[in-house]
1. Can you tell which of I, II yields 2.7 when distance in nm of label points 7 Å out along Cα→Cβ at positions 28 and 148 is derived from it?
2. Out of I, II, choose the structure whose coordinates give helix-only ellipticity at 222 nm (-39500 (n - 2.57) for each DSSP H run of 4 or more, over all residues; to 500) equal to -14500 when calculated.
3. For distance in nm of label points 7 Å out along Cα→Cβ at positions 100 and 236, which structure out of I, II has the highest calculated value?
4. Starting from the value 25, 55, 19, 1: which structure in I, II was P(r) over Cα pairs in 20 Å bins from 0, in percent, for residues 44-395 alone calculated from?
5. Quick check: 12 is what I get for relative contact order in percent (Cα under 8 Å, 6 or more apart), calculated from one of I, II. Which structure matches?
6. For the read-out distance in nm of label points 7 Å out along Cα→Cβ at positions 92 and 220, a value of 10.2 was computed from one structure; give its label from I, II.
7. One of I, II was used to compute Rg/Rh (Cα atoms, Kirkwood Rh), and the answer was 1.45. Which one was it?
Structure I
Amino acid sequence: MKVFLERFMGGNKETAEDQFSRQDRLQRQVTALYGLLSNIYGADKLVLRAGKLDALQLMRSDKLEERVLALQKLVFEDPTYEDLPSLDEIPAILETLQDELADVLARRTVEEELEKKIGEKMHQRHEDYLREIKMQVIKESSGPENAQTLKRLALLEKLETKKLAVSAMEILRPTCINEVVGQQRAVKSLLAKLASPFPQHIILYGPPGVGKTTAARLALEAARQIKGAPFAKDAPFVEVDGTTLRWDPREVTNPLLGSVHDPIYQGARRDLAETGVPEPKLGLVTDAHGGVLFIDEIGELDPALQNKLLKVLEDKRVYFDSAYYDPNDPNVPQYIKKIFEEGAPADFVLIGATTREPEEINPAVRSRCAEVFFEPLTPADIQDIIRQAASKLQVDMDEQVPEIISEYTIEGRKAINILADAYGLACFRRQETNSVHLTVQDVYEVIQVSRLTPYVLTKASDECEVGKIFGLGVAGYLGSVLEIEAVAFAARNAGQGTIRFNDTAGSMAKDSVFNAAAVIRKLTGKDISQYDIHVNLVGGGRIDGPSAGVAIMLAMLSAVEEQPLPQNIAVTGEISIQGKVRAVGGVFEKIYGAKQAGIKKVFIPKENLPDVPADLKGIEVIAVQRVEEILAHIWPHHQSALWLVS
């Protein structure tokens, strides 16, 4: 840069000194520097600069010293220079001024290059910004759709027009509460709890396939028609399955109660995330506000989630919290502020359904809910369901079809599936007959292909047999008939008789055998030690509890006395060594199990009389306190007066 200045102001010193006098050379250098300043700042700005620095008169002077002083003020931007330089000092001053101007020109060149690059970047940013604005305007005017999305939408709509089949359950499912078969008592109780001005939360218990879910779906619709019911015509019914309901304990997601999408999490709305505002996501409990929330298989719901649900049932609101929520943030929308400060409404009636025992349900949930028990379906109920379904299918069938299906299942859902499969066979056969008629053979073919076995293997009869009687058992909500038999032989060694019972039976059942032996001796005076007695539970299995005690005693007594027992009766109850019949559990279910087996008469402990349904039909229930009362019914003409009740 300095070389450039030297060339600009006259070139090599030695050459200048040869051509000009010293003063003339200096004068030309000063003139060159003024010209350079004029090129840098411009003539007008140079004059203004000189005026501000008090150098304008000096710059216009004819004296070389004054012009050099003006240059010092202009180049260094310092008006304090006052001393005129001598002729000898001028060369050194000019050298310093050249160096300073060289720096100024270098900075100016760099600044120009930077300004050029900055201008290019700003222009590029401006173009990008305009392009983004144009795309936003196009998006807002045309919506989120484009050629690809519209093509995929058309493909989906085309697929929707194709349907191969409709589920049989969709067609045959009851459409009104009156079509629920075999659960009149449970349905009445359910509606009574919903129709009250103060509706209760409810848990429905019962075995699978008896209509719990169907009744719950139809209950709200039926309750709307009842005068005084608190539900509006548009009251929602929200259904969820407890076995498939998942949630995150960190509350990142909770479809049941709702959750908060904080701005740092994926899934938060862009407009809220950019301003740092958390977004509450309302759950199913708020969707069900003013209506019914139905949770199928509520016993499978996560225990921690059940406890959170209890809080909602108490407060009738759901409260949200987030570390990112700032009530003073002006960017927070009003609806979000209202949710965080007041919570979301969740005033609904909870209906839960479960196949579990009541003891397995959270006690806190049970304490807040009324309990309704759905009864096992009887063969007659299954037959009614089949006839109702056949009517909806508009199909003729053999008269024996409902009865056959009722022998292989006690579940309404399973019965419908058997009927639907048999209907399919009948439709397949229509290619040959030109008519759809469901036959017994169609049903048996479905049964064989599905490897089904009769649900009730033990059937009552009108015959009498020695040493054989039906006891009653229960597992879950289902009762069953136990076939108990006994044989008695004279002891091989007098006074050393033995009693043998199934090795798989429980200890309490084995104790019942010895209690029975004491009662037999008390009633007949016969010493059991004179007999070898073998007691057997047909089919094996384990008996938990003493409820088969009376049945075991009657089977042993019949074998010892060689007196036949009717095969259309069943007994349940614990036997004491005094001959008393003690209360047992599961009497309600046991009676239904006896009905399914075709039992005509059931003997139960008198203490269990309150467990008997009030409107029971098709079976006679006799409550007794002592075994003598049972003997008086089954052997009324026996010679021993000791067996009769005075």
Structure II
Amino acid sequence: MADHELAISGGPGPIEDYALLSDLRTAALVSKTGSVDWLCLPRFDSPSCFARLLGDEQSGHWQIAPTGPVEHTHRRYRDTSLVLETEFHTADGSVRLIDSMPPHEKNMDDQPALVRVLEGVSGEVEVRLRWVIRFAYGDSVPWVRRTEAHGSECIIAVAGPHTVVLRGDRLPYRVAGERAHEAVFTIAAGQRLAWIMQWSTSYEAVAEPLDPMQETQDSEDFWREWAANIRYDGPHADAVHRSLATLKALTFAPTGGMVAAPTTSLPETLGGERNWDYRYCWLRDATFTLLALDNFGCSGEAVAWRNWLLRAVAGDPADVQIMYGIDGERHLIEWEADWLPGYQGAKPVRIGNAAYRQLQLDVYGEVMDALHLSRERGLGETPESWALQRGMMRHLETLWQQPDSGLWEVRGPDRHFTHSRVMVWVAFDRAVRAVEQHDLPGPVARWRELRDAVHAEVLAKGWNAELNSFTQYYGGTELDASTLLIPAVGFLPGDDERVVGTVRAIERELKNGDLVDRYSTDSGKSDVDGLHGREGSFLACSFWFVDALALSGRRNEAASMFDRLVALANDVGLLAEEYDAAHGRFTGNFPQAFSHLALVNSAAVLYGGRTRDARDRTDGLDA
């Protein structure tokens, strides 16, 4: 089947067929068929204006593609930028579609824009532009009219607080009998046409015209200048650079927060119910983010993230959440957009994320570890920052023995998850080190005593001698990929026999080829998470396995596995949350920050760079 024929159906294509655009405030996903199928304006967490990704054509999309069969499609980002080029080759000739979103890192008053440029490469090709605008996650059909604003002809779409304006060389007309706009035209070699869609704050304040060609060039220059700061020339440099650019693209410039992904409800199981909204900032990402950015020269982004982190957790330590909105919002109420059929039928479509109310004790360790790393990297410390950390530690002292929901945010019963307890140890350990190594004030004797008590408890209750492995939770027999992080955080050395045994057990039970499941869901309904159906293998867990292999002395195996995992990225270097090996498909939200964080941190473990592995941290402990 020709590439373009895949676009004729009303629903979205495979997740791996999408590429990312970003202006550092929001993001768009563009398919191989030239269709923008997901875009929220004006922020990552705003309601969408294009939601075909979770529905069909009438959910909103903007496609520019040849009208006839496409023999071959080739895509690439220009160099290290986020300017996307898609070439369509047909029997009549070839055209090149150039997509970008002008970054707004400094001038936050600028209004988001999506720029699309079409160039004739060879021959003459008939092209169709189809523009279906739908606000409020596909639920709101706007009033659309052709008019003139600021001296140029344009199309304005308005619905309540939402306004966008479309300008271009071939403006589409209303399709008879449909709520869609189309233009069909022929473009010859050497010709160039351009369009720009801008968000406006109101119908009365329509955005002024922008020069599409200049905006495209400015976007390319911005990303190239930013990427020039990256310090890495080891193996898979292209993948590391693309991953770091993706992490930057998922950053909300006004605050420095990073969304876990720009999408909601892309299913972890094709057709299943494991669908979540990831357009928020998780504290758990803090250490991985600081490492990934600072290791490779992106210190400005590391500082911005650290500052976001401090603002987000400020206040009563008892109110610390596992996740926040991109501005630090605390209430992320979850609801279902029941009018959307979901990605290829996977329902429900969830907006918001109820997990923000969960108790997940590991985040205290992640926050303390991240801020400890900040001190070690010279990012600075303030009295207010340390006072906040001391408050968090006082609160942790009162609740560290409670069961929790764990890092996988299970919606089953709370338990004493081994990883959570390890990260409680990390929290106390980093507090001790702040006093001992950085002369900060605090009750170091009490923290040292609690650190040692938690360490002993994990070794006694989280270890299963019969399985020769750490288990998912105290007294259980299930394995969990999160225990692969034990050597990375310094709880035990990588060559400790218990770490080696855990790696072997996970290799035997959770590893499928090069892919590692986070835990077993073979029973159909997990006793842990309370949900039905299997899920894809978590790519982050697979990279964690690489790290554990390297730290346990199996470095050559780790490097070979890393090579193969990097090759799973799509044609433009992006990774989803999970990979479904049975179908050869990406699953889960896309692109996923955690997967790219894990990739670049594995590169640091294998090929240089400062990691958070500090095996000397166990010196003096009773192992």
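1. On the way: I: 7.4; II: 2.7.
Computed on structure II.
2. Label of the originating structure: I.
3. I
4. Numbers: I: 19, 30, 18, 11, 11, 9, 1; II: 25, 55, 19, 1.
Value 25, 55, 19, 1 for P(r) over Cα pairs in 20 Å bins from 0, in percent, for residues 44-395 alone corresponds to II out of I, II.
5. II
6. Only one of I, II returns 10.2 for distance in nm of label points 7 Å out along Cα→Cβ at positions 92 and 220, namely I.
7. Numbers: I: 1.45; II: 0.98.
Computed on structure I.
Every number in this text was worked out from the coordinates using simple rules, so none of it is lab data. The shown structure was predicted, so the numbers you read here are calculated from the model rather than taken from an experiment. Cβ atoms are built from the backbone, for glycine too; each structure is taken alone.
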